[in-house]
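What follows draws every value from the coordinates through simple rules; no lab data is involved. Note that the structure is predicted; figures quoted are calculated from it, not measured. Cβ atoms are built from the backbone, for glycine too; each structure is taken alone.
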Structure P
């Protein structure tokens, strides 16, 4: 538990925060909630008192802004993940490049807390639940997946449809909000929650590290789109970016459901 309560690494990149934004994170949480088993849903509601998972989806971003909780650094570094140039990950890779502070490592740590929730206070369980909901989403965000040979933070400004904005922000919310408004995650979940049982089984195969590596393979080609500081992005970019973003939202939703179904069984 000590690793859950203190920051182990300083000077992590500032762009490790704010992936997907409200629309993306809440859509992922909504898809997950619709795919929970009855048992997992009942066990989760012991702690959430029936509040929707989407109501906790942005907690990890918001707590970072808190003048007290933010300084504690309990979730610092958990917003980003890393794979190598071949889209493989391991604890050794994550320890070397992230000091063990990343979404995948965090999810594996919190798995122990949630599976052993009877040994923890309700507040600790809720901390783990809220953080997990957010981290599964972050792990699938194109601007939050790092490579050992490419930081992929997107901190530089581009011209997106006439607006100067960081590439990071384009991925986090601008692309997907062209289809749905910030508060329309239920409707977005209607649009994306379309996989059948066979497809869900395929995309949820394996566990956290397998999912991270799969996201790495999905996102890696976008590094070769030739985007640099000042690039003008519009319709042609959206034709490639939106399908990728929505694919990752779908996969994250179903994988979050599996994660919660397992740890709350």
Structure Q
């Protein structure tokens, strides 16, 4: 087989998802957001939901998510994505509505909106990217920052007596009657990428079946905020983040 055989369309093994726009992403090298965007684009296209999906774009590192995935988007004020998603889902109940939120958006500024939308069982998908830091605004402590973790606002490490415990908001979501599927995944290895894609697909299937709220947490790195190389950030995440935020399904209502 020569090179011309390899590049023929019928022999193509992998390509950029059709729903990813031809623009340069603004994320730092090694950031998890780009991989997650790819998975969302693949799931939406493969499920035939391109014209039936509405994403709610957050404030934070992923504020420009609407530039990258070619579906309908609505920009929400910081933390208010679940409230906006609630309105859109109720107005267009046949569409699949998902929020894309960071740890500050879901578990700090938007804690109330997140919890109450899930408790009501709104028929939406919440994609929660947890890198345990405010990556966009300078690397400050987030609600999910680990005890002892150094940030711009905890230069000597997070202290329970001063800063409180890390907020495990996904665990809180799992005990609410309105949630049908709550899972915690990652994208740091090919195997984990496949598991995360399967989790996103299940969440979208739940939305189509009108089962209630699905929450997909993706434990991620922020090598810029953590001041590490991408490789070291992945190693640190595995060693420290997974102990506090173990991967796997927390709830799955069949």
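Set P, Q, criterion distance in nm of label points 7 Å out along Cα→Cβ at positions 44 and 92: the highest-scoring structure is P.
If helix-only ellipticity at 222 nm (-39500 (n - 2.57) for each DSSP H run of 4 or more, over all residues; to 500) computes to -15500, which of P, Q did it come from? The structure behind it is P.
Hey, Rg and Dmax of the Cα atoms in Å, for residues 36-75 alone derived from one of P, Q reads 9.9, 29; which structure? Going label by label, the one that fits is Q. For distance in nm of label points 7 Å out along Cα→Cβ at positions 20 and 196, the highest value in the series P, Q is held by structure P. Given 18 as the derived value for relative contact order in percent (Cα under 8 Å, 6 or more apart), which of the supplied structures P, Q does it correspond to? Corresponding structure: Q.
Out of P, Q, which structure matches 23.0 when mean count of other Cβ atoms within 10 Å over residues 52-59 is calculated? The read-out was computed on structure Q. Each of P, Q could give log10 I(q)/I(0) by the Debye sum over Cα atoms at q = 0.13, 0.20, 0.21, 0.22 Å⁻¹, for residues 60-139 alone, but the derived value -0.42, -0.91, -0.97, -1.04 comes from P.
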